[in-house]
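As structure tokens, here come the structures.
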Structure I
Amino acid sequence: MPDTVIIAGAGQAAAQAVVTLRHGGFGGDILLVGEEPYLPYQRPPLSKKFLAGEMELERLYLRPREFYADNRVGLRLGTRVQAIDRSRRTVRVDGADLAYDRLILATGSHVRRLSIPGADLPELHYLRTIDDVRGLQAGFRPGQRLVVVGAGYVGLEVAAVAVQAGLHVTVVEIADRVMARSVAPLLSRFYLDAHQEAGVGFRLQTGVTGIRRASGQVEVVCTTGETLPADRVVVGVGILPTTELAEAAGLACDDGIVVDEFCRTSDPAIHAAGDCTSHPNALLGRRLRLESVHNAQEQGKTAALSILGRPQAYAQIPWFWSDQYDLKLQMTGLTDAHATLVVRGEPASRSFAAFYFEGARLVAVHAVNSPREFMLSKKLIAQRARLDHQAVADTGIPFKDIAEGALGA
């Protein structure tokens, strides 16, 4: 078993790797190096309860500081791994070379930034870190005008928090519907209606060409020629895997750090986990890069188990969630534009589920305030279950009965 494990990154994957290593009996040295000055923390609440001021900083932390001291985990926070020397098995941190036996890259992802005139104005914000939220919260006052660029999950979550705080909110989206990359048009229409009912304005099929200062505020210049006055602008146009460190070290990268099912990179002494990886999924029969808490946790565990000499292949059905107003959207599986959509329940009731099929095989489910359908569907998708479309749409048949019948329970 190796003597020293260094972890580059301090997010969900890194924290889970630490827990699995220590609980698995690893007695060597562990050093966790994180670019932010904070202990490893949850990111999903940043655009929800933490932004709304309903969650204290300490509740974001995945483990208290005492956990790391009690488990002899060294912390280098507010810094980063600057370089990897694979031949010497060292990393450069704050100008010093530190030796490792195994290295875990849990470098995560970073926001995609706008490259337009005015993109450097202080009124423009991104939302990825605790400090990002704190910078934005200073302007969250009733009557303030907020323009959100991007109608994905983060953009819409920010819009929901802001309008409930009394801000005037407008969302600008280049696509012709909200959450267009991930949900069916039915769900896009449902969420658009929910936001408009709450008072959020939308400019769909509209891009942004620039941001300029005007009379003590800024103006967002749209491709339509319209200008939108704003006190703050939040940009949520996607994230990118943080692979620069791995690339500079000569590791294989292709839309993420390339790993196998055991989270091993092209260097046997280096593992990678979380948002930064491109990994194979035997259940889905393809290589993926996922941006989710579940993936980060499970890959952190997988990397640690591999280091412990107890490798377990990672192959699970992905799942995600988004909270907007009183609507909890839970998603499992992956779908594409060719899937057949079957809806169970009425969207007007604010509790329904969209089932995506390839033929009779269930491939994904998007459930709105429907936790039972979501939970049962994870197992159905993993087992490549085949369901009758009419039975799924019939709310008179308990979904538990449908699931048990498909699974042969």
Structure II
Amino acid sequence: MKFLHTSDWHIGRTFHGQDLLGDQEQVLGSIADLVVEHGVDAVLIAGDLYDRAVPSTDAVQCATRILRRIGATGATIVISSGNHDSAPRLGAFADFLEAGGLHIRSEMARIADPVVLDAPSDDPAEHPRPAVLVYAIPYLEPDVARQYFGLPDARSHQRVLTEAMRRVRADLATRPAGTRAVVVAHAFVVGGVAGDTERSIAVGGVESVTADVFDGIDYVALGHLHGRQVLADHLRYSGSPMPYSFTEAGHTKSVWLVDLGADGLGEVTPIDLPVARPLATVRGELAEVLVSHPELREHYLAVEMTDDTRPTEPMRRLREVFPFALKVEWKPAHPVPDGPDFSSARRETAEDVVIAEFIRNSRGIEADATELGWVSEALSAIRQSEAAL
């Protein structure tokens, strides 16, 4: 039996103000083609289908089109809720959707209620193959889960996920010998490397769980971390299907193709996903950047300006050349020395000195007498206006 393991779609996310729905539909829609090409039986989505608990109408419609396209291939779809999702909203009408092959697990009551996938066989009567059980564990918020589990002292992710897996193993123990098990979970497992786009799930300073929580399972499809990672042969993160930070520009975004044989886990292969629009970061003086990188015109672009003086209207000027420039920062090659602590300087230093220091630290150059005069006139006008009230 073959699975595609994916996670962290974050449908509806924006990227420095840029709407990504079109890009997301292009990339995620390609999963349907992979299902057909590789003869995939089920697609596993390990949490964070949406980026927000209350997704926009456009995001819901986009997700519906993508899932419909995957479902049309005949593959079963199994989704667990993540920390970005609203579990009740995501799970609405889940019982009805199962009839169409879409299985959503967002309730703790269904942790030990697996999706049963019958393994294909050339001659089931003479050579039956054991079924595959997919246990999709929703993201467990410890303060909520401990109440449901009746464990008042279980205040960590480790404790509540351990209890969830105890229930999974108890159900698995009632199944016929040779039954294979897959777990879909949204968690931060020790050994995983976090980036800068995952929302923290820390509770009391502890957000991670140890890998041995998942011992005894044939394959564990993890979600939450946005970089593709292998913690063990059977324990992997697929990562997000698209980069959601310029720090992910070097990531190869993909899904895992998991081959689960009659005797257990077989080959697990990464399959690269298409890139809707590449990312790039360039550094240099603004004038140089504007003429030196024509090959980046169609990239999502971040620019670090090294000019000694802060350029005026940098984003407007950049977008005249790079229409997809999204981020600009001023990082002068010769950093401006730290100025005074204005909260205390305002009480201890003459007003014109504080203003001059502020201008110098903001622009990287000294304020001239004319500029200081303009500021003084503006302040005088404000005071007169306040006095008249």
Handout entry: Structure responsible for -7000, with helix-only ellipticity at 222 nm (-39500 (n - 2.57) for each DSSP H run of 4 or more, over all residues; to 500) calculated and labels I, II on offer
Key = I
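For the read-out distance in nm of label points 7 Å out along Cα→Cβ at positions 112 and 216, a value of 3.6 was computed from one structure; give its label from I, II.
That value comes from structure I.
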Handout entry: For mean count of other Cβ atoms within 10 Å over residues 40-47 computed as 21.6, the structure of I, II it came from
Key = I
Practice task
Tell me which of I, II gives 0.55 when you compute FRET efficiency 1/(1 + (r/R0)^6) of positions 144 and 264 (r between Cβ atoms, R0 = 35 Å, to 0.05).
Solution key: II
Exercise for the section: For structures I, II, calculate distance in nm of label points 7 Å out along Cα→Cβ at positions 176 and 208 and state which one comes out highest. Expected result: II
Problem - Structure from which 22.5, 67 was derived, Rg and Dmax of the Cα atoms in Å, options I, II - result: I
Practice task
Rank structures I, II by FRET efficiency 1/(1 + (r/R0)^6) of positions 192 and 368 (r between Cβ atoms, R0 = 41 Å, to 0.05) and report only the one at the top, that is, the highest.
Solution key: I
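Bear in mind that the values in this text are calculations on the coordinates, not laboratory data. The shown structure was predicted, so the numbers you read here are calculated from the model rather than taken from an experiment. Cβ atoms are built from the backbone, for glycine too; each structure is taken alone.
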